[in-house]
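Just so you know, all these numbers are worked out from the coordinates, no wet-lab data involved. All figures in this text were calculated on a predicted structure; none of them were measured in a lab. Cβ atoms are built from the backbone, for glycine too; each structure is taken alone.
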Structure I
Amino acid sequence: MGCWGMKAFLQNHLLVILGWFFTLLGVIGVILPILPTTPFLIVALVFFSKSSPRFHQMLLNNAWFGPTLKQWEDKKTLSRKTKYKAILLIIVTFSISVALLDNKIHLQLLLVGIAIVLLIFIWRIKEHTR
């Protein structure tokens, strides 16, 4: 295996590992309501689309997540319900995190900034129209 072959091999495996990492975060988000599921699974879908057609298809065919992921992949849209859930979870989880970081103003401001960026990103995603 030459230099380019080894690089492609390592890159592919890194993308698969990252895909599984974000899939795991998404599954944890189903169990723990403080983690948003859909954004993690969308990121996993992107990693798998570049590294493993089998795992990519596995996510798209999933009974629970598949329809939302297919909608995202086909039209880059989310349902209004999915957007509102994500927005609510971001507000709740970041509010709790900011409250727990009492007297750590720099970290609180950082979290508020990240939350604002995430909220703007989700708000700007087109809504699925039937």
Structure II
Amino acid sequence: MDDESLIILGVASIVSAFIAMAIFDHKGRSASSGFALGFFLGWIGVIIALFASSEQAKLDQRKFDRGEIAQCPYCKEFINLDATTCKHCHQPLLADAIIRKHHTVRPDKCTNCQSRLQESAKFCPYCGTPRAS
């Protein structure tokens, strides 16, 4: 093989590695496994990544951590934020009983830019956001 063919092969391997990595990450699987699959198998690895099943539990946990879904207080399954009954255990839900991800607010950090605040500061010196109480 000449140098030009090796460069093309290397670029194709890297491109397929990043595509397979993105697909695996989107499906809740290990991104590094997707990278290895795409790098060593090329476009065949991308095709395998496309047909691989998704890890729904990991995807749901990510959505819960971002506050996009809630958790049923009875069966602990993930549900929509506006659900009135659980789709898993069929229990009626009260809005205040639904388990939501609570983001803790640290009073020594700005809630907007995460900069460290001095104890006496009422506003963030970098972005001007009022200090959380």
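Upon calculation of FRET efficiency 1/(1 + (r/R0)^6) of positions 56 and 120 (r between Cβ atoms, R0 = 25 Å, to 0.05) from the atomic coordinates, which of the structures I, II produces 0.35?
Working through the options, I get structure I.
Just checking, which of I, II has the largest value of Rg/Rh (Cα atoms, Kirkwood Rh)?
Once Rg/Rh (Cα atoms, Kirkwood Rh) is tallied for I, II, the winner is II.
Work out distance in nm of label points 7 Å out along Cα→Cβ at positions 24 and 48 for each of structures I, II, then name the structure with the largest result.
I
To test your reading of the models, identify which of I, II gives 20 for relative contact order in percent (Cα under 8 Å, 6 or more apart) when calculated.
I
Assign the value 0.7, calculated as distance in nm of label points 7 Å out along Cα→Cβ at positions 64 and 88, to the correct structure from I, II.
II
Starting from the value -13500: which structure in I, II was helix-only ellipticity at 222 nm (-39500 (n - 2.57) for each DSSP H run of 4 or more, over all residues; to 500) calculated from?
Comparing all candidates, it corresponds to II.
For distance in nm of label points 7 Å out along Cα→Cβ at positions 96 and 112, find whichever of I, II sits highest and give me its label.
Ranking I, II on distance in nm of label points 7 Å out along Cα→Cβ at positions 96 and 112, first place is II.
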